[in-house]
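Visitor: Okay, got some structures for you below.
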Structure P
Amino acid sequence: MTVPAPHADELARIPVRENTVQVLGSATRYWEYGPADARDTIVICHGYRGDHHGLEPVIALLPEVRVIGPDLPGFGASTPMTERPHDIAGYGDWYAGFLDALELRGRAIVLGHSFGSMVTSHAVAAGLDTPALILVNPISSDPLTGAGAGITRLTKFYYDVARRLPDRLGRALLGSWLIVQFMSMSLVTTPDRRLRRWIHEEHHRYFSGFSDPATVAEAFDASLSTQVGLAAPRVAVPTLMIAGGVDRITPVEGQRETVQKFPDARLIVFPEVGHLIHYEARQEAAAAIREFLAEQHDRA
């Protein structure tokens with residue numbers, strides 16, 4: 001039996017509008033939550049192999065905020081880019097173009113989760129105008145070094161194989177129930193059995209929503225190419241980092257080193273949470289975001 005989404009009732013009370021915009025050859029599908037005339041607008045950038053659904057548990061707790069959630073090119077309901085490669089710079093150009101298409105450059109607060117933290121931080125460092133930056137589970141360590149280097153290289157081999165296979169076989173490999181379940185189990189940290197089950201179901205629902213194996217593999221290469229800390233010194237806007245104390249993808253030590261590289265940033269760490277803050281500590285994340293938004297208005 002499917003576990004009901006823990007945020008379903010809250011989300012049902014928020015108006016949601018869907019639309020599509022063309023950006024760099026991608027038919028980018030996006031969802032707009034909350035009041036159109038809200039004081040604050042946040043544009044999210046989701047994690048690798050996810051889509052806009054991933055941050056809905058947090059969005060549901062911010063009914064007063066206008067949140068716009070596009071599916072990244074090649075993931076969810078958005079088609080791949082045809083005018084840029086699917087690397088960090090390409091996704092950054094797409095993100096900036098998306099804000100331009102909605103006339104939100106310089107007005108919307110930027111929020112990136114995981115892979116999206118690399119896209120957004122580098123885009124802001126490259127000159128994307130925004131009032132502030134929020135990074136949830138930011139990628140603040142080199143994935144090719146440290147304790148996780150071995151599994152990272154094995155995963156890269158997996159994606160390299162998938163992109164070389166015929167499309168049908170590549171999709172079957174990438175969407176394997178066992179592999180998705182293993183990935184999900186490696187990320188979950190909550191002891192709540194019902195929540196764990198829902199998270200696994202969520203990953204099985206959305207982790208395989210991609211356009212084609214080649215784009216997925218290209219984006220995985222992008223995920224290994226950089227980290228937030230390399231962009232941080234050139235990010236000149238107030239920045240909030242929200243990290244998990246037991247994040248296996250980016251250890252908290254890397255987060256503490258990275259926050260020092262930003263000209264104006266602070267770090268919040270949830271000690272018992274890993275890389276799924278948006279699922280396992282959504283109330284705390286929403287409260288931190290709301291407080292940060294209030295601080296920006298106090299500064300103005």
Structure Q
Amino acid sequence: MRIGVMAGATGGDDSLDGLVASAKDLEARGFDTMWMANIFGIDAITAAAVIGRETNTIALGTAVVPTYPRHPTALAQQALTAQSACGGRFVLGIGLSHQVVIESMLGLSYERRAKHMREYMAVLGPLLRGEPCKFEGEEYRVNLTLSVPNTQPVQTLIAALGDHMLRIAGESADGTILWMTGPETIESHIGPKLREAASAAGRSEPRIAAGLPIVLTNNVDAARTAISESLVIYGQLPSYRAMLDKEGAAGPADVALVGDEKTLDAGIARLADIGVTDFSAAISATEDGAAERTLDYLASKL
């Protein structure tokens with residue numbers, strides 16, 4: 001299982017210079033991937049392209065870019081350019097985002113989400129493989145070929161939680177990228193449905209990238225309280241709430257990896273055992289020194 005670190009929305013230096021410095025540090029420590037959030041700050045794909053020119057080995061992924069605001073041909077062009085800048089180390093994570101963002105903030109329709117993602121991937125997929133796209137759908141009608149020099153195909157992961165999205169991810173993407181989804185739910189719901197769809201479509205074993213909060217600490221109760229307070233919104237958004245309910249979790253703190261080394265070892269091993277291919281560590285700075293201590297711990301597992 002690859003171990004990576006989430007950046008861009010974790011309370012650190014989220015400036016472009018700060019992200020470059022973080023990526024260089026993670027690369028020097030031997031981390032596999034740096035996953036960049038794409039919320040209301042720096043654009044994750046642009047940041048990946050810049051960071052890719054400043055690093056050599058670490059993979060750079062987005063977690064995740066919302067589909068609705070960007071036409072799939074524009075996203076494909078941007079992703080292929082980032083892939084060129086990264087020398088083949090770029091991974092595109094995409095998702096629907098949330099109704100409150102797409103409708104209330106952007107004024108776009110959030111209806112027919114599965115239909116939207118199917119059409120989106122029908123356009124995006126071929127273009128990211130370097131193939132022409134000719135597609136006639138309800139939302140997108142595209143006849144286009146992209147020619148981005150010195151690039152490679154881009155792996156795509158869909159933020160898939162429900163049955164319809166898991167089927168789409170298995171059939172048309174390279175896997176899924178998760179957030180706030182616990183191990184029981186990954187083992188019983190995410191993994192089987194994703195793999196079944198991929199197998200039926202004749203695709204290879206899909207990637208499962210799981211993002212969870214993590215902190216190495218002896219102050220477990222205080223850390224869980226801090227996580228509950230700082231990440232409270234993720235217990236309220238419907239898509240994440242549904243996954244927490246499947247897990248039997250009251251909120252984000254209940255799926256976080258919190259405790260001493262033995263506890264974290266067991267949590268990480270559990271993820272690997274259930275087929276998670278990529279762990280995206282959202283390091284929680286719940287007390288002084290916790291972030292650096294947790295980062296050192298994760299580096300020791302590489």
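A short reminder: the numbers here are calculations on the coordinates, not readings from a lab. What you are looking at is a predicted structure, and each value in this text was computed from that prediction instead of being measured. Cβ atoms are built from the backbone, for glycine too; each structure is taken alone.
Visitor: Comparing distance in nm of label points 7 Å out along Cα→Cβ at positions 122 and 218 across P, Q, which is largest?
Guide: Largest calculated value belongs to Q.
Visitor: Where is mean count of other Cβ atoms within 10 Å over residues 154-161 largest, in which of P, Q?
Guide: For this comparison of mean count of other Cβ atoms within 10 Å over residues 154-161, the top structure is Q.
Visitor: I would also like to ask the following. Taking FRET efficiency 1/(1 + (r/R0)^6) of positions 34 and 170 (r between Cβ atoms, R0 = 41 Å, to 0.05) as the quantity of interest, name the structure among P, Q where it is greatest.
Guide: When FRET efficiency 1/(1 + (r/R0)^6) of positions 34 and 170 (r between Cβ atoms, R0 = 41 Å, to 0.05) is calculated for P, Q, structure Q comes out on top.
Visitor: Comparing structures P, Q by distance in nm of label points 7 Å out along Cα→Cβ at positions 18 and 202, which one has the largest value?
Guide: Q
Visitor: Here's a follow-up. Kindly point out which one of P, Q the value 0.60 was derived from, the read-out being FRET efficiency 1/(1 + (r/R0)^6) of positions 2 and 234 (r between Cβ atoms, R0 = 25 Å, to 0.05).
Guide: Comparing all candidates, it corresponds to Q.
Visitor: Comparing P, Q, where is mean count of other Cβ atoms within 10 Å over residues 130-137 highest?
Guide: Between P, Q, the highest calculated value is found for P.
Visitor: Out of P, Q, which has the highest value for distance in nm of label points 7 Å out along Cα→Cβ at positions 10 and 258?
Guide: The structure with the largest value is P.
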